[in-house]
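Before anything else, here is the set of structures, which you'll find just below.
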Structure I
Amino acid sequence: MRSKHLITLLLIAVLNLALAQAPMVENAWVRLTPPTLKDTAAYMVIVNPSDKPLRLVGGETDVAMMVMLMISTVEIREQGRVKMEVKGMKSVPYLEVPAKGRLELKPGGNHLMLMGLKRALKEGERVKITLRFQGGLKLVLEAPVLTDAPK
C-alpha cells in the first residue's frame, strides 16, 4: 500500500514538472474578414518555459483547409533614383520559440495563415486551432474571431 502511494506521488511530481515545461499561448485571436475572402490570419504569443527552443512546424483547424506559418518580408526595390520598400510575406517550414522565451505572432509580423476557409467566420465565435511542434508535441487552443487585436 505504501509503495502505491509513493508511486502515485512520484507520478504527480513528474506530471507537474512536464506541465511546467509545456508551451503556453497568450492573447490568441483570429482576424475577422469579409465573407468573400477565403483566407485569414491567426495571432498569438507562444511562451516556452523550457530550457530548450521549440520549433512550431504547423497547425490544423476545422475552419480552414490548411494552416501556414508565415513571416513578414521587406524588400528594397530601386527604380532609377527612387528606392521603394515593398512589404510582403512568405511561408516558412518552421518558426522558432526560444528557450525560456516568447514568439509573438502579430499583425504586420510573423503569423499563421488560415488558408481556404470552409465557411465565413462570425465575430465572437471561437476557433479551435491545434499547433504542432517538432518532436510530436501538440497544443490545442481556442481563439476568438475579432476585427482588431484584443486590448
Structure II
Amino acid sequence: MNRSHIMDPLMLLLAVRRFHRKLEQALDAAVRSLGLSFAQYEVMELLDDQPKLHAGELARMLGGSRQAAHRLVHQLERASLVELLPLDGSVRGVRLTDRGEHRLHRARGTLEATSQRIAALPREQSAAMFDAHRSVERALGEPVRRWWFDE
C-alpha cells in the first residue's frame, strides 16, 4: 500500500475536512428528531453553561460570525427555546427558556448513542486522533499576519 500521500499536507487537510463533514452529519442527524441542528445544540450548551451571553460572545466561542450567531439565536427564539433579555447597554443577552432546558436535556440523551460509537474506538486510536487534531489546531492557531495593517 502506497502511503506517500499521507505526508502531503494538502491531503491531510482534505482528510480532516472529510472527517469534519462526516462528524457534523452524524451530530446533526442525532439531534434532527428534536427539531435542532447541531449548531443550535452548541448554542444551547453554551447558554446552559453561561446564561446571558450575547450573540457576539456566542460567535467568538463558536468560532463563527456574529451574523451566524444571530441567525442561530433567532431560530431558537422562534422555537421558544431561548429568550432575549432586555438591552444591557447596546447588547441583548440570551438565556434558555424552560422549554429550551428540557430540549437540551433530551438532546444530550440522543447524542449519547453517537458518543458511544466514538467511545468504541480503541483507546490508543482515540488518544492518537485527539493528539493529532490538537497538533493541527496548534499549527493553524497562529493568526495570519495582516501585513496591510502594518505601519
Structure III
Amino acid sequence: MFTINLTIIGQIIGFALFVWACMAWIWPPIMSALEERQNKIQDALRKAADAEKNVAELDSKYKQTITNAQKQAKSILDSARKSAEETVAEAEEKAIIEADRIILAANQQITQEKEALKASLQKEVEALVSQAIVKLLSDRLADHKNIDSDFIADKIKQL
C-alpha cells in the first residue's frame, strides 16, 4: 500500500522549504509587481476616462464656438446687407432729389427763356406794327404835306 519512506519525507520537507522560501522572497515582489501593474492600469483607465471627458468638453466648446462664429458671420452679413440697402436707398433718394432739382431748374430756365422770347417778339411786333402804321398813314396823308411822318411815328410809339 502506501509506504512512507525517508525520501518522501525529505521531498515533503524540501517542498515545504521551497514554498516557504518562495512565499518569503519570490511571492512578495511578484505580488507588488502585480499590484503596481494593476495601479498603472487603473491610472491609465482613469486618465483615458478624463481624456474622453476632456474630448467631449472640447468637442462641445468647438461646436459652440462654430455656432457662435456662424451667428456672428450671419449678423455681420445681415448688417452689411442692411447697410448696403440703406446706402442704395439713400443714393436713390439723393438721385431723385437731384433729378427734381435739375428738372425744376430746367423748367425755370425754359420759363425765363420763354418770357424773354415773348418780350422780344412783342417788341418786334410793336416795331413792325409801328412801321406799318407809319407807312399807311404816310401813304394816306401824302396829300397833306404839312404832316411830318416822323411826328406821326413818335405819336404811335407813345401809344
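What follows draws every value from the coordinates through simple rules; no lab data is involved. The structure displayed is predicted, hence computed values, not measured ones. Cβ atoms are built from the backbone, for glycine too; each structure is taken alone.
Have a look at I, II, III and say which one yields -4500 for helix-only ellipticity at 222 nm (-39500 (n - 2.57) for each DSSP H run of 4 or more, over all residues; to 500), as calculated. Answer by label: I. Match the computed value 1.1 of distance in nm of label points 7 Å out along Cα→Cβ at positions 89 and 121 to one of the structures I, II, III, and report its label. Structure of origin is I.
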